[in-house]
Structure I
């Protein structure tokens, strides 16, 4: 088909002295296999390497989203009226990449139904418009032919559910035929419409086909199209035996068709130099012109994407214009696969469907497998798929409730002596920090977005700092040697706290306005999910400053714990502070590990992350505040005065004033 078109351009270029010659390299069964994934791999090899070996590419329209980044935007290179000649649905569905027209249809194939008009007239039957009509008509004619004419070689219906290119198309067509209307979107695989379509697929095989017939490849179908030895066949529209009448594929109801428009697009390689690009533009304009399409594409019984051609009598004398008019608006073969490799997706998708069709695997299982391939899983509190989210949320709610209720002990007179180490306001600051840190657990629920990732980092960093700042304060003012820093911080507690907290808040506000990268963890067998990755742009600097400050807090606390270990007023608290800091360091190592390795199970990843965040926040709460409540219950509210004077008491009044904030 393309050779006459190429020869025509070369002749045209010679006449116009354009100094351009096209040399066509064809991918055929002689230099590759017919499998679609080999085709995709070969073209992808040239494009991904940014090769300038080829100036134009004729490619399967289904690969537009995959190859789009490597092709020029034709809206910038061609006159608007040239692009507007083409059907808008074809352009929007098979030629666009990021709103750029990266290709134009060079030829268009429409999947069609071939009905044996001779047999239909013989038995007074009409061309079926629904699948149920096709099944009933096919069964009737097939039985009658076997009984009255002993015609055992007649093929009822070909199916074309084989391992080649057309196999995936046959599946797509059938599901496409279960749309509400021809303008409706393609049904999702787990929708009721898609499930009904798959049930029909099995019904077609069981009642008017067989495993043997349905797995035969396209060459067998072409033989039947040429011989006229079938009741119904489906295949691309092409030259055929006159015994057949070609029409749009049936649907689950009248006025809905499963027919698919697919074909080849032509695009300009964006990696070539400007001289070659100018030549490529001339070639593309010529081969996609209305005149060239009419002269070199239509005569090969192939459709064009230019609608106006089907209003011309001489064109409709060559091809059946009613076929293409009845399948509008066009449906094209496309999958919403995000970053999943198209070739691998098609291979697995087809295999799972065939496991149901030929191996009797349950429909529920194969639908889940297909859905899992591209479904981005999230943790929710619903228990439909897993109770993990519900358990995590329950633990979070119980933890928050316990922390909030424990604040009451600060205001019960007989227990106040257990909390003399800090003022009530400082205890509350520490527990607010623990609650903020604990609330970061909530960010694992739902869709992972930039905002959610930023909030998680803000809750963790701000919560961690607030939980430890009161401890830093008390250790500084209890420094065993007199020094100006300890006196100044003791005298200016509010200024110290407000300054420190303000710096952290400002840095976290900067983080909220900084771009953040989301990493998609793709699991071919299902269970893909998104995870927070890292800040980009100016957010990196702000984040590193926060990490530096919080690392400095931890190091400074460790040094002060060593220096203050013999201070009588806080000696009993030191061991709990040391425990809190050691567990913080361990949890920090685990958190860094979680963020930097790839865990390919979304349940395992989120459970480990949630446990890490729980341990981080609750360990600080327990060793800094909660241990005092535990001791209250252990001592069973014994008289407190003894404990006040005991040098081993858990806490006592600080050696310097410790007035409220």
Structure II
């Protein structure tokens, strides 16, 4: 629309400026003398004028398409609610324009309605770049709808409807809050999964390979069959991997489709290409000088004629969790830069020939060993657990064992312990163990009610204590820490009826030079009927105990073994207390305990993923009956049990084996004998 500002309407289609007429039937060429923009507060005026193409100095014909095209160009940007174009002045052959616009409001923020708090957070992050910058227009609506639909589709919501409302933002001028009203409906389930193109694999077998995408069935107690797009994409990759593991190395999904079965469920169809089934052919080795081909073939363990599987091939070359692969043989012998490349040299019919190309590289020796990230624990506490000693050959097994030992300290996040070997040009390797401290101290404060009484408990456990800094005031943060010692204090009472107090201290490296552990613990407890001592009905039992232990790590039969010796003394003082062999008197239990254990559990001790734990314990008291003149047949219970005499044997074993993923099989056996 072209108009002359402040001019009355005419009967003929003309525009007048200062008494001059623009005849619509006689177009004339003008030079644009200037263009102004009014109504724009937040947009770049020069950019808007360039978009209109009414640029000063350009020649235009009026009347002509230039005015209508200018308005069309500005409308196409989606930035305005109204656009008008005025001719404000004509001076000879020079024309002046004014563009008057009404800007659309800007988006200040989103307000999501109809979804959970976590979903609001996730979607908000995906749309974070829109707030504060974007004009409210159809493009914003379409983008927002697309992002939300895709997010909910991945979560299994196929039939989502989205509406928009806007309200002024009282905190920002010319800005609105966009309300996104979402009806996500119910998550759809998978009613059926169909396959096409499969010949050797039954459809039922292929469905089992889709571990997280299950079709509905009345007998499925676990797993509702709800569809999740993300998990479905993962399952497709696993499906092909399983087929390739069975020898079908060319297997692929040609196409797949998800279709609406009804309002509550969907169906899935996958077109599969199986290809031929392949087998291992001739396997040759080149580049190996350290180990013979016969030895490497024995470690490799795959023979000609076996079903071809790249997963099995990779596992035997460098991916075995047990360290019995070819790469581990070299890496455990110092060959840090060892590499092996299995090249498929020939594929004839259903057979794949392989050539194992080996680069052994130099044999490396450990040089500088350091720790980074231990902000609380002293370096020496970590370094004494390290199995990669300077001067020894580099060993992957020692590296893995070190990570386990650092995790066993309990002061570091096991998942973030990261050893980084750095080879040097002189054939040595520096190793940096990156660790991250984690909270390990514990405070127990609890209360309970039972038997008509309230009982309270207070316990303090410090797992990284430092006894040597006990008198160093600057080390209290809030207690001296960093030496890997453990101090535990615990008290429990309900007043005069029951009291129990215990103390324990352990030092894993007693003396600081050898892995000899020292432990000291003591306890006392008192239980009575609440009456005063001396009263006729007064009943009381007091238990006192102290224990001292020494242990050490063994190198034979292997370095997974440990041996612990402990001496324990317990005292039982009874005063008119029923329920025991005698009601008044004192009894002592002095025993020596010997414990030998082998602990090769993988992962954390809370959730082992492999290995074993075996322990054999013998506990015995002195043979009092051979050292005194008491006739135990005629002696009273008080005399007979003043010094407890017994021997106790105990054996326990646990075995762990990863079945698949995080599923771990545990076998356990226990045996005990008391004499």
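Just checking, which of I, II has the largest value of distance in nm of label points 7 Å out along Cα→Cβ at positions 109 and 621? Ranking I, II on distance in nm of label points 7 Å out along Cα→Cβ at positions 109 and 621, first place is II.
Structures I, II were compared on FRET efficiency 1/(1 + (r/R0)^6) of positions 341 and 373 (r between Cβ atoms, R0 = 41 Å, to 0.05), and the highest value belongs to I. Here distance in nm of label points 7 Å out along Cα→Cβ at positions 125 and 397 was calculated and came to 6.1; which of the structures I, II was it taken from? Attributed to the structure labelled I. Match the computed value 14 of relative contact order in percent (Cα under 8 Å, 6 or more apart) to one of the structures I, II, and report its label. Label of the source structure: I.
Largest in distance in nm of label points 7 Å out along Cα→Cβ at positions 285 and 317 among the labelled structures I, II is structure I.
Can you say which of I, II returns -5000 when helix-only ellipticity at 222 nm (-39500 (n - 2.57) for each DSSP H run of 4 or more, over all residues; to 500) is computed? Corresponding structure: II.
Could you figure out which one of I, II the value 1.39 for Cα Rg over 2.2 N^0.38 Å was computed from?
Details: I: 1.39; II: 1.57.
Comparing all candidates, it corresponds to I.
Quick note: the coordinates plus some simple rules give every number you see, no bench work behind them. Model, not experiment: these values are computed from the prediction. Cβ atoms are built from the backbone, for glycine too; each structure is taken alone.
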